[in-house]
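Chemist: Structures incoming, each one as structure tokens.
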Structure I
Amino acid sequence: MNLFKSILILLVACLHFYFVVLEMILWTTPKCLKTFGMSLEEAQKMQPFAANQGLYNGFLVAGLIWSLIHSETNFAFQLSVFFLSCVIIAGLYGGYTISKKIIFIQALPGFVALLLVILL
């Protein structure tokens, strides 16, 4: 996989790693409360759900990194297409069920990366 494609995939992986940290570690911090517009009480109630969501984002990170380090080019490409597609689907679902902003924050970067990985 060429360097440009690898950088795009790595950027999406880093974005999702940030989601992991936010949802699993920083969920009840003032920055996170402000980001998600929640009170501390709401965040504490939602913490197990957020941590679970963070875990799923961690699986996306793992898959994207796997696509970068796999030695067989065709399989690495297939992995990147699969996991970028998962990112897009998760972003679209989050945008539909939670906030339209998620489409732009999660699905759009995944879509751009997938499109360029396929076309280049």
Structure II
Amino acid sequence: MEVKARLRYLQASPQKVRLVADLIRGKDVQEASNLLQLSKKAAARSVQKLLKSAVANAENRDDKVDIDRLFVKEIFVDPGPTLKRIRPQPMGRAFRILKRQSHVTIKLDTRKGEKDR
């Protein structure tokens, strides 16, 4: 059973969020949660919240789901809209600041073939 959760308009660049996403791809949910909790990256807190949301979606969708058998089947980060801001500089100049946003999608699935874990 595959469940999905999306986090849209995360105020972090996709490049930085992908570093966190690569840590948990293919891992069990409990192991992924532990890795995110110990990570020093700022995006790890948002991805951990998204992971918890996906687990809650799985529980809500099917009462008989075994949380211990869930794993991160797929996680990917897409770029969102970029906010363009202006920073004043000397001599009447202005430099543009790009505030990048991300859309994160996570898919969880149950491992097959493991009877008791």
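Chemist: Tell me which of I, II gives -11000 when you compute helix-only ellipticity at 222 nm (-39500 (n - 2.57) for each DSSP H run of 4 or more, over all residues; to 500).
Modeler: Of the structures listed, the value fits II.
Chemist: Work out which structure the value 8.3 belongs to, where mean projected area of the Cα convex hull in nm² was derived from one of I, II.
Modeler: II
Chemist: From which structure (I, II) was Rg/Rh (Cα atoms, Kirkwood Rh), for residues 31-94 alone calculated, if the value obtained is 1.26?
Modeler: II
Chemist: For distance in nm of label points 7 Å out along Cα→Cβ at positions 15 and 103, find whichever of I, II sits highest and give me its label.
Modeler: Checked I, II; max of distance in nm of label points 7 Å out along Cα→Cβ at positions 15 and 103 sits with II.
Chemist: Sticking with this one: For structures I, II, calculate distance in nm of label points 7 Å out along Cα→Cβ at positions 7 and 39 and state which one comes out highest.
Modeler: When distance in nm of label points 7 Å out along Cα→Cβ at positions 7 and 39 is calculated for I, II, structure I comes out on top.
Chemist: Supply the structure label, taken from I, II, corresponding to distance in nm of label points 7 Å out along Cα→Cβ at positions 47 and 71 with the calculated value 4.4.
Modeler: So the calculation was done on I.
Chemist: When relative contact order in percent (Cα under 8 Å, 6 or more apart) is calculated, the result is 27; to which of the structures I, II does this value belong?
Modeler: The correct label is I.
FYI, it's all coordinate maths here, none of it is from the lab. The shown structure was predicted, so the numbers you read here are calculated from the model rather than taken from an experiment. Cβ atoms are built from the backbone, for glycine too; each structure is taken alone.
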